[in-house]
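Down below are the structures I want you to see.
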Structure I
Amino acid sequence: MSQQAENLIAVLDAGSSKTRVLVAELNEGALRYRGHGIVDAAGMRKGMVAELLPAVEAIDRAATLAEQRAEAVIERCVIAVGGPHVRGVNSRGGISLGARMREITREDVKAAVDRARSVSLPNDREVMHLLPQQFVLDDQAGIHDPVGMVGSRLEVNLHISTCSGSAIQSIVTCANKAGLEVTESVFEGIAAAEATISADERELGVCLIDIGASSTELIVFFEGSVAHTSVIPIGGDHFTNDLAVGLHVTPPEAEWVKCEYGNAVVTAVPQVSEIELRGMPGFEPRMVRQRLVGEILEPRARELFHMLRDNLRQGGVLEALGAGCVMTGGGARLPGLLDVAESLLRVPARIGSPVPLSRMPEELQQPECAALIGTLLYSHRTSVIRAAEDHSLRAKLRAIFAGSL
């Protein structure tokens with residue numbers, strides 16, 4: 001059973017903690033869950049491929065599990081890309097439409113965007129997304145779609161999302177070696193927002209904070225458009241490593257302690273509670289104060305949101321969060337983190353769980369799967385837009401040729 005016959009869409013999220021593959025099918029224009037595979041990540045570090053063969057094997061195992069559940073063969077996939085190598089930049093450019101005013105066409109919009117994207121980038125940078133913020137037609141600003149309007153000069157404010165060319169090519173190579181052809185790449189922050197942020201929040205101004213294992217991706221929407229994207233080099237693994245060092249335990253036990261007893265606010269932890277730790281191999285188990293866990297986690301949580309606040313301030317969007325912030329990703333599960341976010345950013349905060357697909361199991365309706373499901377939703381939405389544009393172009397060509405007969 002092939003992917004083409006089943007009209008399937010497959011997405012791959014090769015993170016530092018887990019490797020995930022999700023398969024859905026198009027059923028009368030709507031997406032329906034077909035299968036998924038989740039395995040422990042291997043060969044990945046800070047969102048990038050560190051060892052090729054282990055990464056290939058992890059992708060292959062996740063894809064095999066997804067194929068077994070979907071009862072179909074996956075041949076192509078869309079990949080989610082994250083990590084500190086992803087950066088965003090704002091640009092502005094435009095075109096003159098001539099001495100006399102005329103109607104704006106879709107080709108004019110593309111030409112203006114192409115002019116705005118002509119910024120100098122290092123040789124190793126690759127453009128992932130071109131995201132128009134607003135169009136300016138003559139002196140009229142705040143236009144989202146100028147097609148059909150009349151003017152003499154069209155300009156666009158554009159947000160450009162870029163990544164390391166070698167980093168994304170390494171992930172593509174791993175997917176190819178696992179038997180998957182990569183058709184598209186999506187920034188994890190944009191993907192997570194697709195699955196968790198409402199239209200009203202995008203209009204009022206909102207910051208999506210996707211806390212992964214090795215880094216935190218953030219994206220700010222204002223007046224319906226992307227205003228800022230960035231990556232903070234702190235993730236859930238940093239909290240775990242702090243506990244491993246501070247409590248003198250192995251990383252797996254530190255992860256267990258974080259999930260079971262962790263809290264980012266020390267005063268929320270009972271003073272008299274104690275927990276038993278196995279500790280490092282060769283040592284006897286011992287009892288420690290549960291509040292000690294909070295004393296280790298809170299400074300790291302405050303560091304993360306101090307860095308995030310400074311990043312938003314430098315991007316000029318700290319005061320644009322009318323709808324607050326939405327936290328997603330596995331790291332967002334840490335109790336007390338919402339309180340730290342609200343305290344330092346001074347805006348309301350909530351946990352963002354992804355919108356469910358039809359027939360999707362509950363285990364995927366968790367914050368850590370937001371980027372995975374969002375990649376699927378984003379890919380489907382953009383493919384629908386491209387299909388509509390192609391249909392419109394074909395209709396115009398048919399009309400032209402019909403008129404010349």
Structure II
Amino acid sequence: MSKPAPLTITNGLLVRPEGEPQPGGLRCADGLIVALGEVAPGPGDIVLDARGALIAPGLVDLGVFAIDKPAFHFGGITRAALMPDQAPPLDHPARVRFAALSGKPDFWVHPLAAATRGLDGTELAELGLMREAGARAVSTGRRWIADSGTMLRLLRYCAMLDLVVVSHAEDAGLAGSAVATAGEMATRLGLPSAPAEAEALAVARDIALAEISGARLHLRQVTTGAALTLVRAAKQRGVEVTAGVTPAHFMLSDLALAGFRTFARLSPPLRRESDRRAVLDALADGTIDVIASGHDPRGAEDKRLPYADAEPGMAGAETLLPLTLTLVRDGIIDLARAFALLAANPARLLGVEAGQLAVGAEADIALIDPERPWIVDSDRMAASAGNTPFDKQPVQGRVTALFKGGVAIA
């Protein structure tokens with residue numbers, strides 16, 4: 001197989017880990033970034049004029065439920081951490097190994113190993129063997145491990161293996177079969193609901209056990225003010241806890257449920273406006289570490305149902321970047337922080353040399369026009385299903401070219 005030619009990108013704006021984007025370019029060879037700033041192409045290089053576009057790291061999406069490469073490529077995502085909630089679940093080394101290879105040659109898949117066999121929350125899976133097979137972290141999946149003894153054993157074992165535990169923090173005893181957050185909107189619609197405190201209780205328990213065990217804990221979605229207060233306090237105490245969120249929970253409140261819109265049926269459910277504003281504050285002050293798409297494409301058989309019967313989930317890969325860029329335009333975060341949330345921080349949690357522009361890093365690169373307008377259309381999405389709560393919403397920000405290992409993939 002012939003080796004790809006080196007790539008030199010010129011005349012762009014480099015998105016760096018700190019500060020404003022700087023004029024310059026980069027050069028890639030043998031799959032790695034070899035030069036940044038004022039670069040000159042070598043003999044035989046492919047040369048691309050960025051024409052003033054942002055030169056940014058490819059996004060690293062922490063926690064997707066399906067490998068949907070057309071949607072990822074459209075959204076500038078070059079790596080995704082695959083949740084263990086597959087059929088069958090990723091609770092065996094062979095399944096993890098297969099998942100890790102499933103993106104080749106034009107996408108990186110980083111499997112998250114199932115914390116327990118069958119994701120049933122009782123017996124720990126073969127975590128060490130799955131790490132050897134390619135698992136980059138361990139996840140409880142869509143569900144919370146209710147048994148505190150099991151969760152503590154999991155955290156202690158993962159601390160020894162130096163694996164992050166990715167937890168879905170929602171107390172199932174309180175959440176039950178709820179499909180909405182308790183409040184005026186759920187009452188008006190007559191939907192089964194649970195108090196927002198179901199999240200805070202789960203977060204408090206998981207943080208306490210992480211503190212006991214010394215493990216690294218990532219709370220995949222933290223969506224309420226009370227839970228974010230707990231995360232903020234734990235970080236100040238030195239607990240190794242990180243938090244994530246999807247754009248739905250900083251863009252939408254439970255008012256989006258009006259009309260029984262099943263595209264807004266998510267897990268955890270949309271929250272009150274006060275919680276949405278708390279998420280924005282947590283993004284601004286550093287309490288939240290990761291913005292992920294939660295990509296979970298669902299077809300008509302799952303969504304064209306009564307609201308309480310519809311499956312949760314949204315196709316989020318294509319809207320991840322433009323919706324995050326709204327935070328930059330609104331002055332909540334700067335561009336460097338946006339790409340830390342979208343790329344550098346998730347790459348660090350997964351232990352991969354990616355997510356930022358640096359000499360020696362993998363040459364996963366996106367060219368982005370941050371001002372380019374477009375309209376989200378659920379009928380025309382690249383995803384395998386168009387179940388987005390942002391249907392028909394105008395957005396700004398579009399990937400114009402994408403590279404994996406310095407080779408063009410979109």
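Coordinate-derived values only; no laboratory data. Computed from a predicted model, the values in this text were never measured in an experiment. Cβ atoms are built from the backbone, for glycine too; each structure is taken alone.
Can you spot which of I, II the value 1.02 was calculated from, given it is Rg/Rh (Cα atoms, Kirkwood Rh)? Mind showing how you got there, number by number?
Working: I: 1.02; II: 0.96.
Of the structures listed, the value fits I.
Can you say which of I, II returns 17.8 when Kirkwood radius over Cα pairs in Å, for residues 150-269 alone is computed? Among I, II, the structure yielding 17.8 for Kirkwood radius over Cα pairs in Å, for residues 150-269 alone is I.
Taking mean count of other Cβ atoms within 10 Å over residues 182-189 as the criterion, the largest value within structures I, II is that of I. Largest in mean count of other Cβ atoms within 10 Å over residues 134-141 among the labelled structures I, II is structure II.
Upon calculation of distance in nm of label points 7 Å out along Cα→Cβ at positions 22 and 326 from the atomic coordinates, which of the structures I, II produces 1.3? The value was obtained from structure I. Upon calculation of helix-only ellipticity at 222 nm (-39500 (n - 2.57) for each DSSP H run of 4 or more, over all residues; to 500) from the atomic coordinates, which of the structures I, II produces -8000? Going through each structure in turn, the value belongs to II.
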